[in-house]
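Multiple structures follow.
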Structure 1
Amino acid sequence: MLLQVILEGLGLGVLLVLICAAGIRKGAVGMVHLYSLEVQERCITLGLTTHEKIKRNSLLFKAVCVSGYIAYVLVCVYGINGARSFAAGFWQLLVILSIMNLMDRLLVDGYWVGHTNAWTILGTENLKPYITARDKQKKWLFGTVGMAVIAMVLAAMMTAFIH
């Protein structure tokens, strides 16, 4: 069961990478809503995007990711793996979400954004690193505490729904 849950976590991480790849397919400015306000403002000043496009892309990204990730983990844990108790659901949700978070922090933020040019937006290079040390601290904190809270809430909701 543990191996299956780990594989499901890797699957969710791959889904994240695919969503990011789709978001930057026409250039990294398509995902500028993930960058700092300073980078966003520079992109607007350079005429690469508008406040409205940034807001629309941000809302679309959140709607797709949040609903997609929740659906994915619930199908895996409760539909495929057959969890029925709070404890069984919680640990599986936590493992899947934590693996996805690790892939986001290490592969996406650490390598893809930090060490390739795929996420570089011309005219903003002097604002690198796009993910500052402070940003990384916040992301690691949310990734550990936040994923545990999300797993707890989802497991509690599903336990109440099942019973």
Structure 2
Amino acid sequence: MDLTDTNGLVTLIAGLAIVLGLVSMVLPGLPALPVCWAGVLVWAIFSDAGPGRWLVLAVATVLALGGTVVKYLLPGRNLKRSGVPTLSLFWGAVLGIVGFFVIPVVGLIIGFIAGVFLAELVRLGDVGRAWPSTWYAVKATGLAVMIELCAGLAIAAVWMLGLFVA
């Protein structure tokens, strides 16, 4: 690719941003959907694609906003029904962050599970009751990640379609 080709460079940067957003869904560190959306925004503003690029941006915006809303509402509703308090999730997040640095790759998951379990154990005082609450939190978190991943992949697909159609 010729680096003086502005459209090609913009497309490359947008594609890298979308890939970075998708990767950050599994390996946290960046706000995943906003990064994917920003890639499409950069492409829509700076590329010389046709007027269809604005439709691609509009669809990507709806997907990003909808994915973000559903990511918090659906798992949150399930957690509320199961009785897992926000404080337990907070401790899961804290130990998840610690675990991320202590045990590379899997520490985040192990730390999150341990944090929620320990918080629920302190709250409920019984291993037999703490584990089901922990499992609900793990399932809800997994659901949130899957919703975000689906929205991010849909943004990527719409952008790729826009590359050929717009």
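Derivation of every value follows stated rules applied to the coordinates shown; laboratory data play no part. Being a predicted model, the structure only gives us computed values, none of them experimental. Cβ atoms are built from the backbone, for glycine too; each structure is taken alone.
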Entry that produces 4, 17, 17, 19, 18, 15, 8, 2, 1, 0 once P(r) over Cα pairs in 5 Å bins from 0, in percent, for residues 60-131 alone is calculated, selected from 1, 2: 2
-0.28, -0.58, -0.67, -1.26 is what came out when log10 I(q)/I(0) by the Debye sum over Cα atoms at q = 0.08, 0.12, 0.13, 0.20 Å⁻¹ was calculated for one structure; which of 1, 2 is it? 1
Label whose coordinates, when helix-only ellipticity at 222 nm (-39500 (n - 2.57) for each DSSP H run of 4 or more, over all residues; to 500) is calculated, return -30000 (choices 1, 2): 2
Tell me which of 1, 2 gives 26 when you compute relative contact order in percent (Cα under 8 Å, 6 or more apart). 2
Where does the value 0.8 come from, among 1, 2, when distance in nm of label points 7 Å out along Cα→Cβ at positions 116 and 140 is the thing being computed? 2
Comparison of 1, 2 by distance in nm of label points 7 Å out along Cα→Cβ at positions 108 and 124 - largest value held by: 2
